[in-house]
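Next up: some structures, all given as structure tokens.
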Structure I
Amino acid sequence: MTYYPLNDFGPVMKGMVIGGLGIFHVFLAQFAIGGGMLMCYLQWLAMRRPKVTSPAIDPHSQLFRAFLDSYFKTLVLISFVLGALTGVAMWFTTIQVSARTIGVMVDEFHWIWATEWTFFCLEIVSGYTFYRYGKGLTDRARMTLLVLYSIAAWFSLFWINGILSWQLTPALGQPGSLWANFFNPSFWPSLFFRTVVSMTIAALAGCVVVNTMSEIGREERTVLINRMAHFLGAMVVMPLLAWWYFSVIPADSRQWVMGGSIAMTLFFMVSAGASLLIGGYAVMALIKQRLYINGATATLLLALAFAATGGGEFVREGVRKPYTIRGALYSNSIVPDEVAHLRNVGLTTDDPYPLRDAQAYPNNQLRLGAMVFRDQCSVCHTMDGANALVHLAGSWTLDQKRLNFAKLQHLKTFMPPFVGNAHELEAVVQLVTWNADNRPTDWPDTSQTAPFTEIERYLEQAGTGSGLSTLPPHTNSADRLTRAATGPQ
């Protein structure tokens, strides 16, 4: 097994750090994508009419130009700048949380990443050029820049989507095939769904911005809002795209959403409910009745879109459990084919990194437990903060802890199997118990007295494979992905 130094975020769960940052990044990035499409649409509308200076003759053409030149393009610029910054932050944070996962993804898709970065560069250059020089350009030149920006932004999504969707539905039956993995079963429904989401976010943000334009009257603002409502019409295909997506993901992943995991079901309902409210209002009020909406309503709808994005991203990440790359890498960065070996030699035997606060533990057994917790549990749990082991298991008896930790993948099938030997399992049991008892300065060492024969029997009964019935142990890892995750031996 390859070991990496891991950062500790204290009482905040590592998954919450990367998840919260990811939601913010995805929302901004999708707004930048949809914003480019919306600006192309409004520029096209402006070009359909002759360019005039008298609002009495043709107010709409000048209105669309004013919106593009003074407001929305600035908002899009902010979104892709912040999107770029949070993208870098995502890389930085993910490497601290799950370096092995990033290593496998880069190994598998390094040329895809490079291609995506070229499109991102084109997005930045064309977007900034329009921001800086757009007012002085001809309509044709303006449209050219906006089309370049929009295409570059969408293709950036195209390439990233293939990598992200691959984490859940890799083409494990075709090891070595880059394109089979890239165009994986969930690629197209995910891509189209994200495109519609991008259009929705852009349209709602546009409605908010329109209400800040105090120099134009309500009638003109209504014209702009009604035009942007055309983008919201794409939401009618969301249920079909969602059904398509859920039909191609693994059956157990669907089960998490349909009640197998209360948290995932709750976040799915938040996302679906918020989307339904936005779509219903858009169709009935903005498209059918062509109503005007004020800034407060537009902001509320945009906030609902953010909630829908957050819920959707939580579900997308959650349904991969117990993996970060399905069938190839568990959520704690352990390869399935390594579990049996580490059961024999121990998870921490070759771990080269010392504990930062070793003196805080009363004995060596608790120090061993802390190392096991760091290597195996800390990516999804804290000890006494968010999603804490003390809260989840602190009230169990010692025998319950030993049994349940040994059979984790069967107790909760979205958990990976326990990795390590009986002594390491007992060390974690004692660590959780010690923390639940408020960390006394004196604590007995059970490394000579614990029922290790019984713990070993529990581990043997649990087996070394995933608890998912649809993924038999050791038959689900593509050889090349396993080698990439394992690294040099």
Structure II
Amino acid sequence: MKTRFAPSPTGYIHIGNVRSAIYPYLLAKKLGGQFILRIEDTDRTRFVEGATELIEDTLRWLGLDWDEGPIVGGPDAPYFQSERKAIYQAWAQKLITTGRAYADDTDPATIQQYREKCQKEKIPFLYRNFRPENPPAWHEGLPLRFKADPKPRHWHDEVMGDLDAGPEVQDDIILIKADGFPTYNFAHLVDDAEMGVDYVMRGVEYLSSTPNYLALYEALGLNCPKLVSLPHILAPTGNKKLGKRDGAKSVTEYREDGILPEAMLNYLACLGWNDGTEQEIYHKSELIKRFSLDRIQNSGARYDETKLLWLNGQWIRQIADEEGIDALYNRTVAFWPDAAKPYPDDYRQQVLSIIYDRLKTLSDLHEMTTYFFTDPEIDLNLIYQNKFLKKFSEEELGEMFQTTVTTLEKTPWDPESLQTSLNELLTTLGKKPAELFSLIRIALSFAPFSPALNLTMNVLGKDLTLARLHRVISAIEND
């Protein structure tokens, strides 16, 4: 059994493209089959240098390793359509021989006149109604068109069910362009047949072209593979197909923003599919085991970046808890603030170990950890305007600081002892945790977030903790 992912190297790879790779991959692995990567690069006007490498890198990042295709090879190489011209021309010749294809030397201006004529008459434009009577012999430089045999078409779609279409939607589509390269409509049929593809998965937008594909299968004497139409990923509003204007980014951007591949795979696999349970976190092995075509929904799935971020946070914690903080740390190299670079790995791992459970993305490391590597800028307004602290005078704040410093100077420096001393300070000063702990936390970090206070102090170390408290005491006295 074989499935395939056949992207065009025309630029960045977006989440809709990736989902079209995930489902055939999961199905192939579920059924013990082969997953093919094929690069559909025959539209040379849209070809983007480096886009193929980006596709390959993205699939590898997600763990979607292909069994046949570029780099790994396979029995049906080459896997770039631009290198398969002779194959397409041989199949085209079969259609010419049987009278099912013809060369078309009609100039574009005349074709436009045909279109305008149909517009005036308010009828659909079908090229077969203007088919040339005496077409020339075909050679490269002339488009080659399929000679349609319009009739009712009936087919089964694994997601959409039983479908049909009338002859009015079938036309003389172009098979090979004037530049000698095939169109998608022809090339993918030939390649799927040559490579033995059993399931063809693609976006629901190709449904309207299916009658023409069925006519081609018939004319070529080929069995139609199982067809699987994937509903659109919708914008957050739910009323249109997701696009860049709706805030969706390329997969590369999500990766650079600190989204983990496990989270992206998990999210996109479940965007339009579920296994009938309430489970939300899936390892790749679980997705393979549970995936089935009958659980793909036949309506659009609404994109929700908040859910993706939540899943990413869950995966960050899962990796740290299951594989260890070392495993998570190895993924964070590109995300630390510049100030962290001089610090040794073991110190950064200590920092990561106390903040990882608050991360939504790895890029959050920058904002959440900078104060561990450089003294924060003092902003006394964060103290004076804090909802728990604004009721205290500068004298009262100074007293709280002085008593805290005196106590901490005598405290053994480990998390348990620090927590004991902090609890004792609450009794000594007669303050609530939200009051005293907020004061100390702000003085140490001047950040919107810090981990548990005793853990933060333990990682910062005794000397630095006390030095920062003294800095703030002086700032208040001189304010």
Structure III
Amino acid sequence: MKLNHVRVYKSEENLPREEQLAYKIARVAADAVPVTEEVTAMVINRIIDNASVAVASLNRAPIVAARAQALSHPVSTGGRGATVFGVEDKTSPEWAAWANGVAVRELDYHDTFLAAEYSHPGDNIPPILAVAQHAGATGADLVRGIATGYEIQVDLAKAICLHKHKIDHVAHLGPSAAAGIGTLLGLDVETIFQAVGQALHTTTATRQSRKGEISTWKAHAPAFAGKMAVEAVDRAMRGQTSPTPIYEGEDGVIAWLLDGPEASYEVPLPEDGEAKRAILDTYTKEHSAEYQAQAWIDLARKLHGEHPELADPANVEKIVIHTSHHTHYVIGSGANDPQKYDPTASRETLDHSIPYIFTVALQDGAWHHVDSYAPERAGRPDTVALWHKVTTAEDPEWTRRYHSLDPAEKAFGGRVEITLADGSTVVDEIAVADAHPLGARPFAREQYIAKFRTLAEGLVEEAEIQRFLDTVQRLPELAAGELDGLNIQAKAGVIDLAGAPKGLF
């Protein structure tokens, strides 16, 4: 990997195009380096993972609305169209990216990468796959495109913090998805450069969507970025240009939205001919909750078995979770969001509340993507009583480990100190989730398939489940036109298209 120095330039400095970050991203995307077997295997895993959480979301309100919007648009004239999760109908690729992106993100249950910025790199898959289906690409083309999408988003997340400036993390997704589509289609560097710039320009937004009372837009935000990436590529292919330099300009993203005119970053990107391996740095979720809650659910389950008395709020004086800066200030009490302690809060809010999540997992010894968020579960008096005894605190050592570049040291957990009513204490800690590559039970193909089968149960016929699994595991061999097989049909009666809400389209 090569570190690329990025800073703000005044207009009169006339930064050469070849030195601009967007151009360097485009060069990585256009580099036709072979994809390793290890990366290919992980791409297949993540397609299965995305399908799992999308199927589980088929009848949730944001997906119903997004699917109805998408199916209101016919297949565009330039290709074969793209599929929409759960149904046979096709639509234009940008609208398929929209509907499928919402389905993938709704439960906050797919993969993650955490560094200077947060990210869910699996959000790259819906737009890249939609374009691949529309363009009649092969499975090998799709693998290459997804490898690029992951590479660029992870590399940007390693170097450039967005949330510190209250900019939503999808600002890294627009460029990465555009780059991945460029790789998929075999576009030239100049075209990808223009697409990356337009995608970034149209996907910078504030992170109020993840603050306070969190709305359904949390699921739509990455889908919107994917849709914008598809449209940006289309415009760039037609010769349309983007604001330049988009990152480094004196009125650009860094100068006015991020660290300001004096800012500088060191962005790692693969050298020419270097394999794109960033997907191997990412990790998926065993539980449907914000990634920084994964390890805490696992620790709470362990404590439930070892200390069942902790489930009763009468036995507990206080619970303090010592963790990283990000965990404390984003999903902990450091966010100062009263909604994180509100039993009537939305599901989107509760899955960003570590006090709530730790409490329920501690009481139940388990976590369920629906039941653990049910209003009656959140409102249980003993849960509310224990929940309000849980706070978080930043621990500098756990913050350091969170930001460590050493995979063996990087951690997303912390230490919990529970003070009992009798004055005694229970202290325990966890570094990474059980499903993490370094965790107690790392996810491999077997676990991805099990997750898919669990979430598809009752929603998809067994024959369709097996057909999908057989197809996706042959991904590198799929010929042009066979990528439609990566869609999944719901059982008859599961989806009521006629009952979808009406809108403008």
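Read the figures in this text as sums done on the coordinates, not as results from a lab. Owing to the predicted nature of the structure, the values given are computational and were not obtained by experimental measurement. Cβ atoms are built from the backbone, for glycine too; each structure is taken alone.
To which of I, II, III does the computed value 15.9 (mean count of other Cβ atoms within 10 Å over residues 153-160) belong? Answer for the origin of the read-out: II.
For the structures shown (I, II, III), mean projected area of the Cα convex hull in nm², for residues 89-184 alone is largest in II. A value of 101, 50, 41 was derived for Cα extents along the principal axes in Å; which structure in I, II, III was it taken from? Only structure II yields this read-out.
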